[in-house]
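Q: Input: structures, listed below.
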Structure P
Amino acid sequence: MNLSDVLIKPILTEKANAQQEKLRRYAFKVAKKANKLEIKKAIESFYGVTVVNVNTATAPGKNKSRFTKAGVISGRKPSYKKAFVTVSEGESIDLYSTI
């Protein structure tokens, strides 16, 4: 798996931002088949930081339904994998520079 295929996008939520400030922990949406070593290499090469720890979690897909003029539309949201990356003391990743 290429390193460019590993990272999909950063997760920017209130909870993720709080962890960035307190724990130097950043959340990313990653490829489902990526393992912790590949995630660590990708983060270190793209952002130039030293990764101390990588935790992963797979969010399950969910059934969703929506009420519209045409009636009830049912569908399924896909499952995805999240990676929580802790960087070393004194380092940070500027996720807002690309926006």
Structure Q
Amino acid sequence: MKIRWTKEALTRLLEVETYIAEDNPAVAIDFVDSLISYAEKIAENPERGRVVPELSVKSIREVIYKNYRIVYILQEESIDILTVFESHRKLRDNEINQE
């Protein structure tokens, strides 16, 4: 299956990179690259992630990478990454826009 990144997810990745880059730009780039690589592996086994507890919708799942939640939706022909955010907080409704 093909992995697609929504605008929301890409925006959140940029925010993560910017935040980490305040202390160490090289680490920021490596971290985001690793997070993206981890998310791309969802295609190998799309149902390996758990159902997002805040939503309880079978097609919306998440995997955890270090201290970040990667939320995605299973579509017929793709897996759409909806958002990425710190794992200590809950998913907000406005973070799952599928554009």
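Q: Mean count of other Cβ atoms within 10 Å over residues 64-71 computed as 7.5: which structure among P, Q? Please list the in-between numbers first.
A: Numbers: P: 7.5; Q: 17.4.
Label of the originating structure: P.
Q: Still on this structure, I have one more. Taking helix-only ellipticity at 222 nm (-39500 (n - 2.57) for each DSSP H run of 4 or more, over all residues; to 500) from the coordinates of each of P, Q, which one would give -10500? Write down the numbers at each step before the final one.
A: On the way: P: -7500; Q: -10500.
Of the structures listed, the value fits Q.
Q: Looking just at distance in nm of label points 7 Å out along Cα→Cβ at positions 48 and 88, which of the labels P, Q belongs to the structure with the highest value?
A: Values: P: 1.5; Q: 2.7.
Once distance in nm of label points 7 Å out along Cα→Cβ at positions 48 and 88 is tallied for P, Q, the winner is Q.
Q: One of P, Q was used to compute distance in nm of label points 7 Å out along Cα→Cβ at positions 16 and 40, and the result was 1.5. Which label is that?
A: Numbers: P: 2.2; Q: 1.5.
Here the read-out was taken from Q.
Q: Same structure again: Given a value of 4.2 for distance in nm of label points 7 Å out along Cα→Cβ at positions 24 and 56, point me to the structure among P, Q it was derived from.
A: It must be structure Q, since only it matches.
Q: Looking at Cα Rg over 2.2 N^0.38 Å, point out which structure of P, Q has the largest value.
A: Once Cα Rg over 2.2 N^0.38 Å is worked out for each structure, P has the highest.
Q: Now for a separate question. Can you say which of P, Q returns 0.95 when FRET efficiency 1/(1 + (r/R0)^6) of positions 32 and 72 (r between Cβ atoms, R0 = 30 Å, to 0.05) is computed?
A: Working: P: 0.55; Q: 0.95.
That value comes from structure Q.
Readers should treat all values here as calculations from the given coordinates under stated rules, not as data from a laboratory. Keep in mind the model is a prediction, meaning the values are calculated, not measured. Cβ atoms are built from the backbone, for glycine too; each structure is taken alone.
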